[in-house]
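The next part holds the structures, each set out as structure tokens.
Read-outs throughout are calculated quantities, based only on the coordinates presented, and are distinct from any laboratory measurement. Bear in mind that the values here come from a model prediction, so they are computed numbers and not experimental data. Cβ atoms are built from the backbone, for glycine too; each structure is taken alone.
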Structure P
Amino acid sequence: MDGRLIGADLGGTKLSVARMHEGTFEEHSLVPTDKSGADALLDGIVLAVEPLLTEDTVALGIGVPAAVDFVTGEAKSGVNLPLTGVPVRRILGERLGIAVYVDNDANCAAIAEAHDDDGELAVRNLVMFTIGTGVGGGLVLGGRPYRGATGAAAEMGHQLIGLDLEDGAPPPSERFPQPGSLEALAAGRALDGIAVQVAQERPAGELGQAAARGESITGVDAVRAAQAGDPDAIAAVRLLGERLGIGIANAIHIFDPEVVAIGGGVAVARELLLGPAEEVARRYALPGCGERTEIRLSRYGVEAGLRGAALMAALELREEEAVAA
């Protein structure tokens with residue numbers, strides 16, 4: 001596509017914005033997220049984007065941590081930003097004078113992982129898991145992002161992987177994530193809890209010693225200790241990876257993808273997480289399923305959402321131009 005694109009990755013603490021041309025980032029800015037209200041948040045996006053606009057800028061894509069009504073760009077649920085019910089797409093389009101598209105940030109990451117370094121489609125069927133504070137997901141099916149009937153598809157973290165159904169379905173919790181869900185068992189918050197438990201049960205280990213010094217123990221500490229070779233921390237990360245592997249096996253059964261990509265902050269554990277996840281996924285996959293599925297770490301890391309937001313804008317603009325023609 002001729003013309004430059006702008007991608008924006010909107011998070012709870014920071015807004016990352018970059019200009020892209022022919023698959024390469026040309027300019028990048030990072031600013032704090034103003035969550036004091038919808039107007040302040042939108043003003044902050046405009047202020048961050050305007051310096052990157054050029055005469056040949058054709059579109060802006062924004063990834064947000066929420067289920068999104070793609071037509072309006074309104075956040076529907078799962079967001080800690082003041083965007084629920086706000087028609088972000090229309091407002092920013094009017095203020096910036098370019099086409100604007102808004103999508104879930106994990107959907108954007110999936111789009112990035114399905115394209116090569118030049119921005120060309122390389123994988124037609126891909127499932128994305130983002131393992132951070134929670135567990136997000138994105139789908140590219142048949143070369144197109146799949147959002148479902150309402151924009152809420154690919155909530156991979158809310159698949160139920162650990163319910164005891166011996167006596168039927170238990171009463172659901174009033175809050176999400178539900179007990180037994182992938183997010184409840186395999187997100188960064190779950191690793192926090194595992195790390196604290198390891199510190200309590202293994203006082204001689206690295207985590208136990210850190211706790212004895214009065215340090216607050218988190219999943220970040222578990223990953224760091226695991227990378228340093230601490231066996232108890234390695235076991236903690238492995239437990240998380242095995243739980244993730246069940247979710248990946250489910251994705252293989254449902255989508256038979258070419259690629260399952262794993263990103264998010266916890267993915268910095270790399271092979272310590274990927275190895276157990278792939279091992280369990282392969283073990284639980286039905287014979288004949290997933291034979292051509294590559295299970296790998298995200299190629300673009302923390303930039304996947306930003307890169308994917310720009311590529312998402314290009315895809316949607318191209319689709320609209322094709323329909324108009």
Structure Q
Amino acid sequence: MKKGMLSIAIPTYNEEKDIGNCLKSIADQNYPKNLVEVIIIDNYSTDNTLKIVKSFSKKLNIKIFMNSIKDAEVSKKIGFDNSKGEFFMYLDADMKCHNAKFIRKMLFPFKDDAKIAGNFVNFVVNKSHPSLTRTLSYDEFQRDPIFRFFTIGIKGVIKEKRNEYWLCYCNTYNIPPQGLMIYRKQLILDYAKNKKQLIDNEIPAVLIENGHRYFAFVNDTGIEHLILRSLKELWKKRVRNLRRTYYPNVSERKFKWIDWKKDWPKIGIWLIYTNTLILPIINTIYKSIKNQDLCFLNEPLINLVSTYSIIYGVLSAKVK
């Protein structure tokens with residue numbers, strides 16, 4: 001592993017609309033180009049994705065691998081196995097760095113404090129994004145309201161606010177639901193060795209289980225993620241994630257955002273809140289005024305779609 005190098009794995013499949021913006025944001029970083037490698041894992045795209053990727057070959061250190069299995073977590077594992085950096089992260093093709101200081105700022109905590117194992121990535125609002133995406137992006141982990149209700153946010157793990165970043169302390173009872181992070185690759189080599197998938201939400205739990213409980217959070221940079229263009233897309237993503245990622249590994253998973261055996265009271269409260277509509281609408285008006293963005297008018301519908309897509313996904317899943 002090359003000291004100081006960040007390896008970025010990007011799974012792709014027909015991403016010609018977004019991959020250029022993603023790669024440009026990496027190429028524009030004020031961090032030494034020889035200390036950044038970009039690993040593209042493509043599922044045999046039929047559009048111009050690879051042509052666009054190759055057009056950045058003079059600006060970035062790019063490796064391309066082909067993967068016939070259309071599973072982002074499998075692609076991330078291929079990227080991980082072929083990475084040379086001391087630090088590792090993944091990006092989706094529809095993500096981009098918020099500013100040119102992203103890599104430098106995100107790697108600083110590791111140099112400042114040797115006990116920091118990972119740095120949680122902050123999601124940043126892009127006002128030009130569709131309103132559905134903006135609604136989620138106001139949350140630092142880009143969580144649906146249902147996930148915010150059942151999981152812990154960054155404020156719940158802050159130990160100390162330092163000048164350049166916030167020092168966070170986590171344990172098995174307060175694991176943030178954030179898989180998008182930069183972490184020291186060496187710390188999960190043993191865990192990843194025999195895995196076919198690299199499930200991003202598992203990494204914080206794995207690090208914590210191995211005794212690495214200090215993390216960082218940089219609040220003045222982050223990632224812009226064009227996560228949603230329609231409610232139909234939201235439904236498909238939630239069902240797909242349950243079927244492809246959650247349930248095939250449910251018996252082995254270290255991080256579970258909900259305890260189906262113990263959280264029934266909270267589940268009942270959430271169902272009442274979501275289906276009455278009155279409380280979500282009141283909350284929507286408050287958030288719209290507070291953030292001066294009418295995107296929050298989407299939230300009652302997001303609540304319903306997220307909730308019932310998860311219910312459908314749970315009821316229709318084949319648990320292994």
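Computing mean count of other Cβ atoms within 10 Å over residues 98-105 for each of P, Q, which one ends up highest? Please report the intermediate quantities before stating the final value.
Numbers: P: 25.2; Q: 18.2.
When mean count of other Cβ atoms within 10 Å over residues 98-105 is calculated for P, Q, structure P comes out on top.
Which structure, out of P, Q, was distance in nm of label points 7 Å out along Cα→Cβ at positions 162 and 274 derived from, given a value of 2.4? Don't jump to the answer; show the numbers that get you there.
On the way: P: 2.4; Q: 3.9.
Computed on structure P.
Given a value of 1.03 for Cα Rg over 2.2 N^0.38 Å, calculated from one of P, Q, which structure does it belong to? Walk me through the numbers before you get to the answer.
On the way: P: 1.03; Q: 0.98.
Label of the source structure: P.
For which of the structures P, Q does the calculation of Rg and Dmax of the Cα atoms in Å, for residues 42-105 alone return 12.9, 36? Display every interim value, and only then the final one.
Working: P: 11.5, 36; Q: 12.9, 36.
Derived from Q, not from the others.
Given that distance in nm of label points 7 Å out along Cα→Cβ at positions 50 and 210, derived from a single structure, equals 4.3, which label among P, Q identifies that structure?
Values: P: 4.3; Q: 3.3.
It was calculated from structure P.
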Source structure (of P, Q) for distance in nm of label points 7 Å out along Cα→Cβ at positions 26 and 58, computed value 1.3 = P
